[in-house]
Structure P
Amino acid sequence: MIGRACRGVSRAGAMDHVLGYTGLLDITMRIGPEGQEDRSMRKSFETFTPIGPAVLTADAVPDPSALTLRLARNGEQCQSGGLDELIVDVPDLIVRASALVPLRPGDVIATGTPGGVGPIVPGDRLTLTVDGVGDLVMDVRRRAW
């Protein structure tokens, strides 16, 4: 999460703009081969990107690559990974994002997901655990309206 505005920041200065770290569930609608897929909309539904439950401030994380996350579906771990496994590390994510758009306090940059992505259905409970942040719990439900 960005804490200080930047645009076109260098790798050396990128981490100076970080407020902290939190959890984010990057939910994506999957459409089978029979349907038309609107790629611009499949991540854009009202409950698809829960964030939290708290922000671990940057001063508490001297090395973000040491953070790990785990995702459980209905109590069974299905994903696990460390930020040290990222294809693009946190400083480079900030450099790349700030080259495209100005970053402002409160902006969130998602890192991607570890292997183990799978379908979710109504009734599932997802629990994302990020070291030092806590558990982000999401109950999957059908839309009520």
Structure Q
Amino acid sequence: MEKKEHYAYVASYCAAAERCKQEVAERLKKVAISSDEIEEYLDLLEQDGYINELRYAQAYVRDKFRFNKWGKIKISYMLQSKGLPSFTIHEALGEIDPESYLETLFALLQSKARTTKSTTLSDKKAKLYRFAASRGFESEAIQRAFKQLTLE
């Protein structure tokens, strides 16, 4: 493939969905493009608006929170693993509404509490706490949700 064909290929890849630089670089490596050329393509894609890491992070945060019901810790960790800078991650996480964050956590805990079988109340609380923590919610948020939750 020529440079124009490579660029058209990767531009269409980026146009299909939001992508971060790391995803695009991995895709280009699969096509056997050198590291120097990859950097060149990434710069061009960024200039042309195909890649915008803040826009990617915001979309990722919005989707993972809304559809997967992930907490900030898990979302942050996953974005870090994709090579995004921490200030970009922090800015994107700031767009989560604190009220809807707690409401989502509360709804998750209520749902899980109905299906959790435990002999003691403390055992049930521990299971729910671990569940919320595994979803990436912070201890403080979990404690606040527990205050609203009535367990039997």
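See the values below:
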item: Comparison of P, Q by distance in nm of label points 7 Å out along Cα→Cβ at positions 86 and 126 - largest value held by; result: Q
item: Mean projected area of the Cα convex hull in nm², for residues 14-61 alone - structure with the largest value, from P, Q; result: P
item: Structures P, Q, by relative contact order in percent (Cα under 8 Å, 6 or more apart): label with the highest value; result: P
item: Among P, Q, structure where Cα Rg over 2.2 N^0.38 Å as derived comes to 1.37; result: Q
item: Given 5.0 for mean projected area of the Cα convex hull in nm², for residues 70-133 alone, calculated: source structure among P, Q; result: Q
item: Which of P, Q yields -23000 [helix-only ellipticity at 222 nm (-39500 (n - 2.57) for each DSSP H run of 4 or more, over all residues; to 500), calculated]; result: Q
item: Which of P, Q leads on FRET efficiency 1/(1 + (r/R0)^6) of positions 6 and 78 (r between Cβ atoms, R0 = 35 Å, to 0.05), largest value; result: Q
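Bear in mind that the values in this text are calculations on the coordinates, not laboratory data. None of the values given here were measured: they were computed from a predicted structure. Cβ atoms are built from the backbone, for glycine too; each structure is taken alone.
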